[in-house]
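Visitor: Several structures are given next for inspection.
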Structure P
Amino acid sequence: MTTVILMGILFTSIGLLFPSEIIRLFMTATPEFLAIAPSIIRIYFLTFLFMGVNVLCTYYLQSILKTKMSLTLAFLRGFVISGLLLNILPVMLGIRGVWSAMPLSECIVTVIVGFYFLYIHLHTSPKKRDVNSLLQQ
């Protein structure tokens, strides 16, 4: 988990600090495009703060055979929350709402993941938690 969080911070920082350079990696940008695109990159790269945690937790749940919760999280990330936000945010924020939908969607799913794992932790016996921690080493 530490690696995922650190990589998320790294990728987000790169997007926040070097948006024009990222754009130039993929295209020859016009001055007009360079005036608009960096703010979009900065908004969208916030997604990486949360995406790694969500993907890791989804695969972890799948690996321990919590397939319903894994599928629920994947469905929330891919369709439900992102779809709702893509319909709501542009009405409220204009074009910035389109770019803000994915970071906000990932953030919401991360909060749901956090509450789910907190619930599991609080409702699992200490003895079973010890066995689970041994299996994770």
Structure Q
Amino acid sequence: MEFLHNRFILGFICLIVIDQTSKFFAKNFTQIYLNSGISLGIFEKFSWQILSAIVVFFLVAVLFLLRDLVAKRPFIMGVLFGSAVSNVIDRLLHGAVVDWLSVPFVGLHNNIADWGITIALMWLVLTELGSRKNAT
């Protein structure tokens, strides 16, 4: 997979290390929530094994289908995939995703990987829109 650039690997590893380290400390110093579902708790009735398999299959398929975008925006895509894989690691270690950041006024809980996914997607959309605008 020659499209997996060093910047992809850097973003991928950085997000996993930052997220897993934050969860390690959160488990010792703050209240954590175990999210057995996906994104705001949907699919929480499925077992963690099935959810993990679905997520891994989805990530591999998206990585293959978006390989041109991975080559074009390697760091952003590394952050995106690293964030998703970090949540899969949680499922393998804990049977659920460890959430510890509270979103004020809405009662939601998430983690750095969730924010990594959100920010990477926003960053990707903005950079792609900007590059298309410059191309015209």
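The numbers here are math on the coordinates, done by the rules we state, and not lab data. It should be emphasised that the depicted structure is a prediction, and the values quoted were computed from it without experimental measurement. Cβ atoms are built from the backbone, for glycine too; each structure is taken alone.
Visitor: Comparing distance in nm of label points 7 Å out along Cα→Cβ at positions 21 and 117 across P, Q, which is largest?
Guide: P
Visitor: Could you figure out which one of P, Q the value -23500 for helix-only ellipticity at 222 nm (-39500 (n - 2.57) for each DSSP H run of 4 or more, over all residues; to 500) was computed from?
Guide: This value belongs to structure Q.
Visitor: From which structure (P, Q) was Rg/Rh (Cα atoms, Kirkwood Rh) calculated, if the value obtained is 1.00?
Guide: Q
Visitor: Any idea which of P, Q comes out highest on relative contact order in percent (Cα under 8 Å, 6 or more apart)?
Guide: By relative contact order in percent (Cα under 8 Å, 6 or more apart), the leading structure of P, Q is Q.
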